[in-house]
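Once you scroll down, you'll see the structures, which are given as structure tokens.
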Structure P
Amino acid sequence: MSQASPNESKQRAFVLGGGIVGACCAFTLLRRGYDVTLIEKDAPGHAASFGNSASIGLASVPPLGTPGMLRDLPRMLLDPMHPLVIRWRHLPQTLPWLLRFRRTLAPERVEAIAGARAALLSQAGTAYDGLLTELGRPDLIRHTGLIFAYESRAAFAASRGGIAQRRRHGIEAQELEGPALRELEPALSDRAVCGVHYPIVQTVINPLALTEAIVDAVRARGGRVLRETVRGFETGATGVTQVVTDAGRHASDLVVIAAGAWSKALVALLGEAVSLVAERGYHIMMDSAPNMPAIPLVSGDRNVSIVTLSTGLRMTTMAELTAIDAPPDHARALRIFQGAAGLIRGLELNVATRWLGSRPSTPDSLPVIGRSPRHRNVIYAFGHGHLGVTFGAVTGAIVGTLARDERPNFDITPYRPDRRFDGSHLLPRKAA
């Protein structure tokens, strides 16, 4: 691995964003010989990296949009129990994203996007292994598998396209009837009539602890972690020369933008644009329950994740497209959670804490990873949607290779920042 020699002045790298992706980028750049500063406006790990479903979702090949979704969209949006929500007052800001998203729903684009996701997932499976071994914390990730449980045959039938798509990309999917499901996971109730087990999926025992362990390692190895808000940039012939924050100016040789849903605003400060929205999710935590599932579960009917963490039982749901700072709708989330609670035997929603956070989502369900088209010394690393934890370590590794002008060991052009964000860049030229 490339390192700076003792007599070589270290280049100053600034990583903007203290979530799991930013933490992994900062750690990798330190190991690559950079003088690293991580800048986060809040406490590291407390945004989307805090409240997710804790899944290393290695089976998450299907994109957010699927063929036929447009036909079902009015029904979804009018259903008060559906987890997909569009805040209509923010529609003018969301509409350009939605129009691109609509174009991704063509079958050939869905399949191409799934292939690009599968390629990155194939690199993500072992990306945390060396990192966590070096930190002495391999215990933070468990090999648990994941169960999609269905209360109705109709919901299971509707999922068959996604199951088949995963299998086409080599993901093992074990279809099970209710009794076999309950034998595999005894916490499931009789409401689960059938399901699918994905053995490849891994689980983080505590998402905040994972990010904090990596940030602590950055500090321990000489990196700086600053709690500041980025206000702008100064640029020159080589790209960004100064990162301007509410606390001052920082001379920089390399800048990595890994600020999740806030990355769009930072990119705009550089005179560029990306198609990104805040896709908000909700969770509740329970300190304990009579039956804590050993295998994480997803309600296939209601799109609710249920996982046992080191801190208790977590349920997550909703894909709410709106402004980052829009008022929360915890009442709707709670109704959805109550509907899914019956999947677990004897579960009562004794809510200890509740949370809301914003995922950085692109219309084509692919992250933005690559050099800025205008500023040579700026690398983008955001837009991971529901897979920020999944793609954290592999994104950090890619950023490390790009920083040293090396070529990654697989094709990363599907994630380039200058694409149209509608899947067209993945198609043969005539079909696009």
Structure Q
Amino acid sequence: MKPLSRCACFGTAIFLLLCLVGCATPEDHRREKINERLHANAVVNLEDGIDQDEAVSLALSNNPAFQDVLVDLGLTHADLIQAGLLTNPSFSILFPWGPKQLEFTATFPLEALWLRPRRVAVASLQADRTAETLVQQGLNLIRDVKIAYTDVMLARERARLADEALKVRKRIQDLSEARLRNGDLSELEASTARVDALRANEEAQRARYDAQMIEQRLRLLTGAPRGEFKPKDETITVDAALEELERRALAARPDLRAAELGIEAAGKRVGLAKAEIFALSGILDANRTDNNGIEMGPGAQFPIPVFNRNQAGIARAKAEMERASWNYLAVKDRILLEVRDAHTRLAQAQTALAEWDQKILPPLEATTQQAERAFELGNVSLLLVYENTRQLLTARVRHAEIEADLRRAHAELERSVGQRLAN
């Protein structure tokens, strides 16, 4: 084979190799994996009402803020594509002028053969880290939806109890009017019953409006323009010990995995920064000879790292690795704190709810019924009925609030652990 043919084959082989290495575009399936991990593909039927799980699925699909952060997947995918691209080969030509010969040179970035895999690895780790961060934000959104759903159910219960209080006070008012006509009650006491009924009516109206406003917030969070939110009847119990929950959290939390990927990516950046010192380019030089032939030969071009050995890039990469290491420890400590705090709140709510169910509400209900029957018979004053009724209604509202605290704590604990907990 002639020298020109060998050089042409050599240049062609380098060009084809670089094209094969640099033209592949990786596919990105991270969004589908995020949806699978968050269970965001549940079927939602708006016609039969929206339960809590359906509200979560709607929020993961429709919440504008969450969809906004999901765009980061596209940005990291673009960075991954950019990391896999090669610097275009350059071609220079010098035209003959007078006795000067025709010359041309083609330069190929050979350093990409060993730098590209490192850059792709760093970009891929960064994309995985972004995906884990988005999963954590999805868990935060799920927590927020469950808490908002609990707030809606609590507001409805308050409105129901306010209507019930209104009925009780109207009944007391009717009894007071009847006793006033019989001469068994003074006008002052009857007037007090009327005012109390009017106040109960205003409180009931306010509770209904509050429930509507809180429901609108949930609709904004889920993006559900229609459909009735229906309560989810479930018993919340968590049997796992705190140590088990902490272990599961450290194994499942996406933000901790993102911190681990950050350390790995930072370590690879240090190696990449050191490797970028050697920027080697292949050269194919050719010029016309006196007998109108062409002489061609390969060459190489590389910087001499005498002054600039990428000291700044290496120092920055090492500092980023140190920051990533400290960030991992901070995230780990925060996770453990969140799990312990949520577990304590859940245990407190469970204990309080059991106290109210077994020791507080039953005697209050019995005492109120006895007071109402005694008032009908004229054996007790209206003041005693008011006081017992007020205590019972206040207790029922407090009982509903404790139930809501229990559900909020459970939602927070699931978010802190990073996975659903069996009830």
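FYI, it's all coordinate maths here, none of it is from the lab. Please read these numbers as outputs of a predicted model, since none were measured by experiment. Cβ atoms are built from the backbone, for glycine too; each structure is taken alone.
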Distance in nm of label points 7 Å out along Cα→Cβ at positions 224 and 408 was computed and gave 2.9; which structure, P, Q, did it come from?
P
One of P, Q was used to compute P(r) over Cα pairs in 10 Å bins from 0, in percent, and the answer was 4, 14, 17, 15, 13, 10, 8, 6, 5, 3, 2, 1, 1, 0. Which one was it?
Q
Who wins on mean count of other Cβ atoms within 10 Å over residues 72-79 among P, Q, i.e. which is largest?
Q
Calculated from one of P, Q, FRET efficiency 1/(1 + (r/R0)^6) of positions 32 and 240 (r between Cβ atoms, R0 = 25 Å, to 0.05) reads 0.85, and the structure in question is P
When FRET efficiency 1/(1 + (r/R0)^6) of positions 312 and 384 (r between Cβ atoms, R0 = 41 Å, to 0.05) is calculated for each of the structures P, Q, which structure yields the highest value?
P
Structure responsible for 16.6, with mean count of other Cβ atoms within 10 Å over residues 96-103 calculated and labels P, Q on offer
P
For helix-only ellipticity at 222 nm (-39500 (n - 2.57) for each DSSP H run of 4 or more, over all residues; to 500) computed as -9500, the structure of P, Q it came from:
P
